[in-house]
Structure P
Amino acid sequence: MQKKIWYSKTKINCIMLHDTQERILAVVSAGEPLSVLLIEDNGADARIFEEMVHEAGDNLTIVWARSMQEARSKRDGVQTPFSLIVTDLGLPDTQGLETIGAVLDLFPNRPVVVMTGLNDSAMGITAVQRGCQDFVLKGFTDPFLLVRMLRYAIQRHETERQIKESEERFRTLVQMSPDAIIIATGQSITFVNPAAQALFDSPRRQNLEGLPPTELFLGPDGAQAVSTIISCLSEGRSHQDIELTLLSHSSSPLSVEMRVAPITVGGERRAQVILRDISLRKLREQELQLAQTVFETTAEAMMITDANKKIVAVNPAFTEITGYGRDQAMGQDPHILSSGRHDQAFYTEMWSTLAVNGHWRGEVWNRRADGAAYVQRVTISCIRNRQGQITNYVGVFSDITREKEASEKLRHTASHDALTGLPNRALLHDRLEQAISKASRDDSGLALLFIDLDGFKPINDTHGHLIGDLLLQGVAERLRDCVRESDTVARLGGDEFVILSLNTASQQDAAIIAQKVLDTLARPFVLNGISAQVGASIGIALYPIHANGGEALLMAADHAMYAAKNAGRRCYRSATALPQAKASATSC
């Protein structure tokens, strides 16, 4: 029986006709084992198909079904899906276009080749348009070309599947991309993804597609954005990472990073525009720049360490205050600043507070690079990561040495006589109360000597206040030489002085001090070439003999001083204890 011969009319198979038979044979022989479901109600045609496949020497396995119903049964009866479906269009249960639809529904993920009569190529073309991979005309052809066409149909189906999946992935990426993706010609916007729609959408522009680029890209750099697109279209050149300021959907400034690349759509060059909203990044950059500027220009020293307390950053103020340059400080422990004035307990308490509260404030004595000590007011804070772990410590401090010195000077001025530098009345009262409390606890005593100069006024009136001031300063110096370091010499004002002598419990000991004062003041003072001589009247009061309180003790000594003046001056008198802490003077 003479065979019917078949051939394919697709473009790709027309090209195959130019191959040599040897080349075709090599391709066919190299094919992997495949299974083909042949749906053909004509047994003769089915046998011709099978014989041609076998004649080509290909290892294709043919499974035959006479109808679409039987094809369904064959499909359900195999574990491995068929590699290829070949179907005639004229079947007992389906015809023509119905067959095409039925086979594609029955085998949605399999390559399909349809067979048509010699004069029905239009139906074959329709089948390809509806999703089949190829069609074969029943007629004269070569078995090798037939088999090759079948294998190419399988390959095309796989390629089309991969292309479809790639397109789906690309479509998903475009639709889900946080970046705005726009495709434009020089005259209009042809595509926008949801991110672009959200970025530029407004009540006046709900549909962005079709808008001219000049109406979409507005704002300070809108013209530059449009010119970049035109340049891309005319030159076919990409433009990368252009930072622009446009207007968002709410007409607020929008910082974007723009990338433009030429693409071809339907044979026409278009510009693909990708816009990334960098407003937050720019804001953070500005914040970082501001923080860096503050770090570099602030008058307060700043030092940052890692979690291991190694210095990782210092600012210029740090160098100005400490004398350590950045290169000297980097990698060092802050202990390089230690002055040695604080004990270990101080630092233990500081780090303990840091760990609990996350910050510590206080004053610390440190040492500069040149060895000079200074005091700083410092705040130390912990920086933690999201897991709560400490990653850095930040110390901010200022040199308050001059401030402390000024404060100390004010404090000294408030408690000391400006002319002589001796404690004033307020400091004397404070020390007297403390001394009485200690004497009470220790069951000891103390002496208070009230001293009033004799002959000071005539010298001051005759030679002026300058000589008078020099005289008072000289008296103060001599009085300090008469007592111990633990005792206090105070000036109450004018020419009145007081000596607070600790651990002096007897009148005899107090009298020795008083006599020493009289003797030392009796020596002439030479003041700017002028010789001056004064004496003193001294009143002595003892605790707890003459009074139990500071005010009462001072009053008793004052009364005793006046008794000395009444006795002829330049002598001392001691108070006598009376009931209700009253006192009178008696001679030593």
Structure Q
Amino acid sequence: MGATSSKGRYKVNDSSHDTSYLLDQFVSNQLLFEMYDNATLDYMQQAEENNDAHANYQLGNFYHHGLGYKCNKDLEKAYQYYEKAIEQEHPTAMYMICKLFGSDKRKNSQDCVKLMNEKKLINMKARYYIRSAAQDPYYSMAHEELGYHYVYSPVWRREIKEIFSSYRNIVKNSNQSSKEELARIYNELGYLAVRLNANEDQAVFRKAFDFFKRAAELGNPAGYFNIGGWLYYNGFGVDKDESKKLEYYKKAADDGHPRALYIVANNYHFSYLESRNDELENALDLFLSASQYGFAEILYFIGEFFLYGRGGVKQDYEKARDYFERAAVATDFTTGRGNAWSNYVLGYMYEKGHGVECDYNKAAHHYALSAKKEYYVAYCRLAKLVEKRKLKTSDLYTAVELYQAAVDSDDDFAVCYALYRLGKIYGIPDSGFYDRAKATSYLRAAQANQLYAVKIQDTAVVGQLYRSGVMYEKGLGVSPNRELAIKYYQKAAELSKQSYNMFERYNGGKAQKCFDRLAFRGTADAEEANEEENIEHHIKENLEQAEITNSSDDEQQ
């Protein structure tokens, strides 16, 4: 039986299983390590030539976790690279270096390079967490961990309050500090004022505004960023104001704040319409500037520009692939999906042979990595490779399990597509899974979800419209309806022409072929019917004329 989810989705109640063991069989460690090694060479060059902060951070991260053949786990090297990045205020390095410090009371210190007494350790971590989170909460987990410790640890709470007081004293004696240090401390004071204001006292928030503003005036763009992101976004000490939030993000971006550059770029980016190509050029410039901190999501979006030839650059599959491969192994924002998206697009490029030789094993490798990062559309693409026997591991049971994992997700598109594929599998008599009732249940659930997206939410994508056309044409879970099939095919084809997304274009192309076939057949059928009607009319006229002639002959006789 179908069931409606909390978001209005229709699902089929079926047993679900942990599919991580299924995904592992498709991942090639050799391919993965080669991507890490290629990135390592690039980062080493940037670190040596420019002492690049983000390159130093990434090398530290690779050595910290032993990623690739070239970076065997080496905590001392990790520490050294993190330190170099921190010298240039890299926020994620500040958080990660704390993982290499431990308490001298610990019995096992194999994962640490330095030990110190508990109080000094907490003080050091708190200061680094504040420095990291005050630049932006999404650079690392520092913001979350700081809040957790403040609530649940009296020792941490006391230490954080002491740091806040010491910073207040520093700005009171500002002549003893450099302009750069004062700018940083004012920004951190603003952050702490917001973070520690549990009662949401508006006067405290207004004081935070003053701290952030002073930081920005002294040259720290994070001050502007935090006014937009903390104060105007939430209505802390000011009226909640979306336009003001964006205004301060732009101020921060103009002063070089990497995360602000990324956010402003996204405001230009989320459209593929030709009329916005000038804004896409602005977006690419901003993304390239933001890539001074090459987090995965930033690299992914730059790759998209070269993939589609947008934003004033020519289509370049090789350059796009380079960005996607770098993004696939790079650190991402805490809420980022750049790793998963990049692996997914790489999988599709290898599956369809876009700029590379078609290679189903490499496609499966990337889809599996994307699926491991909970990108559920990747489950569907991988499952279809298995279902269509493109891989050595091509048992239908694996495909069904992968589709079911997508059905159990909260990804609307993945749920719809997986229900549709499962309905088709259960509807094939010789599949080994034939179950007419299940097939009908899955297909009806798929169609219900697609109709919900089309008619209720008005969020349907080309693939959903195309599949609605298929289902109405072939009577899959619905009564056959040729007119509705033509309508959905036409809508899918038209919508795809407004997009530069290769997935939309692919489904739109299939929809166009189906529309042409059905529409042509309709015209041909009508012409054939008219011709038959004309023939019948002609025969009838001849018969009538013959009867008149015969009647006339009889009268004469």
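Check the numbers for percent of Cα pairs over 48 Å apart across P, Q and tell me which is largest.
Going through P, Q one by one, percent of Cα pairs over 48 Å apart is largest in P.
Which one of P, Q has FRET efficiency 1/(1 + (r/R0)^6) of positions 46 and 342 (r between Cβ atoms, R0 = 25 Å, to 0.05), as calculated from the coordinates, equal to 0.80?
Structure of origin is Q.
One of P, Q was used to compute helix-only ellipticity at 222 nm (-39500 (n - 2.57) for each DSSP H run of 4 or more, over all residues; to 500), and the result was -13500. Which label is that?
P
Which structure, out of P, Q, was distance in nm of label points 7 Å out along Cα→Cβ at positions 318 and 494 derived from, given a value of 4.1?
Source structure: Q.
Any read-out appearing in this document is the output of simple, stated calculations on the displayed coordinates, not a laboratory observation. Since we're looking at a predicted model, the values are computed, not measured. Cβ atoms are built from the backbone, for glycine too; each structure is taken alone.
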